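Values in this text are rule-based calculations from the coordinates and carry no lab data. Quick caveat: nothing in here was measured; it's all calculated off a predicted structure. Cβ atoms are built from the backbone, for glycine too; each structure is taken alone.
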Structure 1
Amino acid sequence: MIDVNEVVKNLTTDDIKEIMTSIGGENYIEHKNEIIFPTICHNHYAEDGSHKLYYYKNSKLFVCYTCCGTFNIAKLL
């Protein structure tokens, strides 16, 4: 059986960028500690979202500063 938490823990920042790009989040802004994506967590199209979906590299968690809260990549998908 696959442990989703173990998979998420082993994803690299490049893996996250690749996954997010594949689902429409190619227009991101990368800083040293975080990557800011459009809010594709609650918008069907990235162009409808604002850049308020933060991915924190150290915790490997996303925070949507609009309405969705905190979650990992598995929850987003």
Structure 2
Amino acid sequence: MIKAYILILTYVGNLKSVLNELKNLENIESIAVIAGDYDIIVKARVENLEQLMELTDKIHAIKGVKRTNTQVVEKEIET
């Protein structure tokens, strides 16, 4: 099992439509609107890197997505 955070930058005025499209994708655990250099952060869980690549390809295909940055979780620490 691979977990990753995908940071998404959208074009101005496209945030709402991108959020609606993200809701329809599989392997996404959560979606959050954030402040800073990116607009959205997605928490994903996939079986392998091939599935992660397929998911990022689907995100790139969403109209209004400008750029993504994927961060793969190497170790998760419970507090």
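When Kirkwood radius over Cα pairs in Å is compared over structures 1, 2, which one is greatest?
2
I have 2.5 for distance in nm of label points 7 Å out along Cα→Cβ at positions 13 and 61, calculated from one of the structures 1, 2. Which structure is it?
Numbers: 1: 1.9; 2: 2.5.
Corresponding structure: 2.
Starting from the value 22: which structure in 1, 2 was relative contact order in percent (Cα under 8 Å, 6 or more apart) calculated from? Spell out each step's value before the answer.
On the way: 1: 22; 2: 47.
Source structure: 1.
State the single structure among 1, 2 that was used to calculate distance in nm of label points 7 Å out along Cα→Cβ at positions 53 and 69, giving 1.7.
Values: 1: 1.7; 2: 2.3.
The read-out comes from structure 1.
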